[in-house]
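Have a look at these structures, which come just after this line.
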Structure 1
């Protein structure tokens, strides 16, 4: 799966500076949010920087494909705006939300076992499906698999089908970067997430791949 994940050339043309660090974690033992995972969110909130230049880069990327970032915010923008009140979801989701806030970085978390074929980032043609009664607009940047769209507007909203639950055993994480975000900081975010996942499941196996950059 890791080597089959692709970023379409149409997306590269839109933002040649885009890079995504893909992590696959196998053998997770997830569970409800607890005191430790809540502490990750609290600590991250103390470092939250809503004015980080990376947030504005994502707003510009949204405008480039016709989205209005004040109405449908990039995920990192939305998280940073409510960093002081982020709810605990489950241990794995708390882990990647905390890293997203701390590093001002969009991070998507997906249940790998619910995927139909590999993930790929494409420009929608308007015929794709997102759930039962919603479809992306033509020209919208989306993550998808063989069954349909898994995340609309690059990293705005994830579908129900692939989201991480307390029973998730194997997960896919997408850490997304635009300039001027340093690749070294992207790598550090990946290490921080891996450390959190190992705290949750010491025997987890984590592999990674950088696409772009």
Structure 2
């Protein structure tokens, strides 16, 4: 994984999202987030478990969720190799943790705009394809995450500017949270955007000279 203290490169088999710049950016935000002793952390859409493992390194109680059984098994193996305890559950977004509450929720959801195929993303594409506006999962997070936060609890979510972080901030504020963009990073196109570049330009999501993508972290806190 890209460099941060104590990182161990996770095992990532085919079909599981490989940690990239968005993971790195969210880890940076995680490492700077003050957490109470024994905090309860939720990593939703955990993939390889990279974020969950970094949270567990801080001595927190971590629950990780993924809709992919392959990702669940991968995260379990990576936590075991790191000798850290992470509770890893299979399920769709927040469904497995209904009725529970957390001090911190981490989310690196799919956020890449994708052509409408008339069906939900399949296979590995579930880790990045997010509908024509890139908000297929982001809007659900904005709607459902606030109910799982304890007073003073924080949501950290990473996304692309292509999927309108201003809308994320607005939705979270409407839900009563204090929300803002706290981190930004400009990165070269990854393989998904390179293959989708023409479509993004045709739909006005990229200007002609763009060959880089801006990633942001949105931080939202539930007031005490």
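One table, with the values for the structure above:
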quantity	calculated
Comparison of 1, 2 - label where distance in nm of label points 7 Å out along Cα→Cβ at positions 95 and 127 is highest	1
Comparison of 1, 2 by mean count of other Cβ atoms within 10 Å over residues 31-38 - largest value held by	1
With helix-only ellipticity at 222 nm (-39500 (n - 2.57) for each DSSP H run of 4 or more, over all residues; to 500) derived as -10000, matching label from 1, 2	1
Which of 1, 2 yields 20.6 [mean count of other Cβ atoms within 10 Å over residues 63-70, calculated]	2
Given 18 for relative contact order in percent (Cα under 8 Å, 6 or more apart), calculated: source structure among 1, 2	2
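Bear in mind these aren't lab numbers, they're just calculated from the coordinates by the rules spelled out. Since the model is a prediction, treat every value here as computed from it, not as a measurement. Cβ atoms are built from the backbone, for glycine too; each structure is taken alone.
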